[in-house]
Structure P
């Protein structure tokens, strides 16, 4: 079972893992209503390193990105659900719109992002290059998204 880590201690924690010879992979997202697309994405993410770290947008961050009606599930619930997945080792909440600063602090060995991005469009590309972080782009599961799920629920109610 995964564990929620405090942001203030995460860089030291990842450094200790690195010094013990372990590798880390990080990804980020809102993970508002978990669906099969999320699970497959997180499973693939975990395959790139010994430990996976999900940088989870806080409620404040989700509202800023997605609007006032989101998130559907609060940050504590979303973090607990992610921690219940065997492919998630650690979860760290962040308030900013982007995890750039957090990624620069923890410097994972690998960073994953959806295949709708490329190195040219990745907002964190400069952080990846500066720190020598390998980036893996993961294909989405067709037709699976939280927004589509919410729209479907709204149409049926």
Structure Q
């Protein structure tokens, strides 16, 4: 069952259980998936990679909004955004642990032959491709920088 079909099934379950917050989050996901499906040049089906990318973008947007709400002392709105994040993250593949990310980054550094922090661009190009959907971009960049600085 694809992501779109899974979301539709979960919407039905949320409606039956009268879980308003979850229903709202699921409808937001469905809306973004429909936009992606009907975009110019899009195919009828959304690939797993596209779905993951859409969900990650939604999570990032909500986390940023929650941070802004917290800065403005709007804990109620911040909590709502973070609750939506938890519902959306349920459909994302699990991220790599810190140790796993370090191992993957070290493999990529060896593949590229990087020797110093000057080679960060070369490593990041390959790392973002290979680790897409497995870790957040900021975490990848931080780990690459950390590992390259150890070599210097």
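Taken together, the values in this text are just the output of simple stated rules run on the coordinates, not laboratory data. These numbers were taken from a predicted model, which means no experiment stands behind them. Cβ atoms are built from the backbone, for glycine too; each structure is taken alone.
What to note about this one:
- Answer label among P, Q for the case where mean count of other Cβ atoms within 10 Å over residues 98-105, calculated from the coordinates, equals 18.2: P
- Source structure of the calculated read-out (relative contact order in percent (Cα under 8 Å, 6 or more apart), 30) within P, Q: P.
- Each of P, Q could give distance in nm of label points 7 Å out along Cα→Cβ at positions 2 and 114, but the derived value 1.7 comes from P.
- Structure with the greatest value (metric Rg/Rh (Cα atoms, Kirkwood Rh), set P, Q): Q
- Among candidates P, Q, the computation of FRET efficiency 1/(1 + (r/R0)^6) of positions 18 and 106 (r between Cβ atoms, R0 = 25 Å, to 0.05) that gave 1.00 used structure P.
- Among P, Q, structure where helix-only ellipticity at 222 nm (-39500 (n - 2.57) for each DSSP H run of 4 or more, over all residues; to 500) as derived comes to -24500: Q
- Ranking P, Q by distance in nm of label points 7 Å out along Cα→Cβ at positions 34 and 74, the structure that comes out highest: Q
- At a computed 3.4 (distance in nm of label points 7 Å out along Cα→Cβ at positions 90 and 130), which of P, Q: Q
- Highest-scoring label, criterion being FRET efficiency 1/(1 + (r/R0)^6) of positions 10 and 122 (r between Cβ atoms, R0 = 25 Å, to 0.05), among P, Q: P
- Ranking P, Q by FRET efficiency 1/(1 + (r/R0)^6) of positions 50 and 82 (r between Cβ atoms, R0 = 25 Å, to 0.05), the structure that comes out highest: P
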